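Throughout, read-outs are computed from the coordinates displayed, never taken from laboratory work. Predicted, not measured: the structure shown is a model, and the values here were computed from it. Cβ atoms are built from the backbone, for glycine too; each structure is taken alone.
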Structure I
Amino acid sequence: MVGSLLSPPEAGTRPRLAVFKFSSCDGCQLSLLNLEDELLALAGAVEIAYFLEARSRALPPPYDVGLVEGSISTPEEERRIRQVRRDCKFLVTIGACATSGGIQALRNWADLGDFIGAVYAHPEYIRSLETATPIASHVFVDFELRGCPVNERQLLELICALLVGRRPNIPTYSLCMECKRRGLPCVMVAEGEACLGPVTQAGCGALCPALHRGCYGCFGPSEQPNMRSFGERLTGLGLTARDMKRKLRSFNGYLEPFKQASDHYEQIEKQGR
């Protein structure tokens, strides 16, 4: 139950909010800052105790709510996330990196040494884990907010819900619902565009389909997506196994069931079918 998670320890005190960054681009933290006027009201309702993107002052733990951006990609991050979990009463992962491993999880299908050698002049100084993984692979997570970046309105909804002790109203249905509500024609049916909307969780307001482009899967798989039927539809549009693999291995490629499906198409690609 969400109920009393943010009940302050003493009457008159505000719940303490902390925002942490791991391997990421900072885009999800910026989504919080982009709330602008709402952020001022939020700052009055909670005490922003730790948020290095926004302020240099950092208060010591414990924290009532911790928002975590980024994947776990280094040994140091693996240690730090365990401490963050101990410091936070309620832990929320925000964005694709924190919930699925993000773009950096693409290295999980390749040789890490090849990536390090291509990027860094002195690879011998780099200390990195073999895989980049979501926060939930390392510690218990109370709630996840998807997106690349996270939807700032969903982020505000989550915090407000916690403040009043109710369950956050975050959709888990597919993006197609948002297209229908906006009165948008299906780009896959009407224009033959390869679109991940039927298997992608809603949250962006159907941004790409509104611009006559197929969905890229920024919010990860929807609840119980039919990947088999979806794959048959896209291959019917002319996509090869390699095309399907590349389309699924994007922002949320390491999140099931996108990972299972892309591995399936990789096997088909290797068999030359």
Structure II
Amino acid sequence: MPQQPTAPAQPRTIFITGASSGIGEALAVFYSSQGARLGLSGRKAQALQALNERLGGRHVCYPLDVTDAAAVQAAANDFMARCGVPDIVIASAGVSVGTLSEYPEDLPAFRQVMDTNVYGMAATFSAFIPAMREAGGPRRLCGMASVAGIRGLPGAEAYSASKAAVIAYLESLRLELKPHGIAVVTIAPGYIATPMTTHNPYRMPFLLPADEAARRFARTIDNGSSYRVIPWPMAIVAKCLRLLPNALYDRLFLRAPRKPRQPPSG
């Protein structure tokens, strides 16, 4: 008997926040090159549109702020109506800025960092989880944490606190969703060459180009790893820092270079 032709595999559907720059943009470029259909979310409408045009104009753009849960839900509903329940949702939106609690004028920046990096991630996942649970099958949620969330860094009170919260949040979510076939992947990047790190006035060990980082992140997501620090040498550094007694950690980092205090961006 002649062999029956097999139906072509459906392209994966992936929703990415923070896609207008940095890690989110690099992930969009990578996944588009793999044939995926993307929902691209970000605050910068023109940058999103320009990215989509570079990628052939076949993706769907959603200019929004992830702290607006209603806007995120509306985007999720529209994307699922167009493309179906996503195989992967990546919460990459984030802001970073130096903050010091002694300055009252830094408190709005502190709130923006926490709202974007923590609440915005929860709002993103909340918009998709019910449909992903109902659809079944192996699906992935991926949240971008940071090695800055492993130990508190001087001058980065808001950013370190937000990323520590992200790590704990994703661990809780992983336990909640594992019985439903949804893997929750925590990625803690080290230094990645993006606009967020451009203004860092200090040496950044193991700095990765964004495109190479995106390839490694995608491999981690596909593997369904529960937690991964990338690049791997930074994982060793992070593990050692976590094990240091407070007195020794304080002595080593008391005079560490600080991220400049400035309006949040990202």
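Structure values in brief
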| read-out | value |
| --- | --- |
| Which entry (I, II) yields the derived value -10000 for helix-only ellipticity at 222 nm (-39500 (n - 2.57) for each DSSP H run of 4 or more, over all residues; to 500) | I |
| Structures I, II, by distance in nm of label points 7 Å out along Cα→Cβ at positions 167 and 215: label with the highest value | II |
| Computed 5.3 for distance in nm of label points 7 Å out along Cα→Cβ at positions 39 and 247 - originating structure among I, II | II |
| Parent structure of the calculated result 7, 27, 31, 23, 10, 2, 0, given that P(r) over Cα pairs in 10 Å bins from 0, in percent is the read-out and I, II the choices | I |
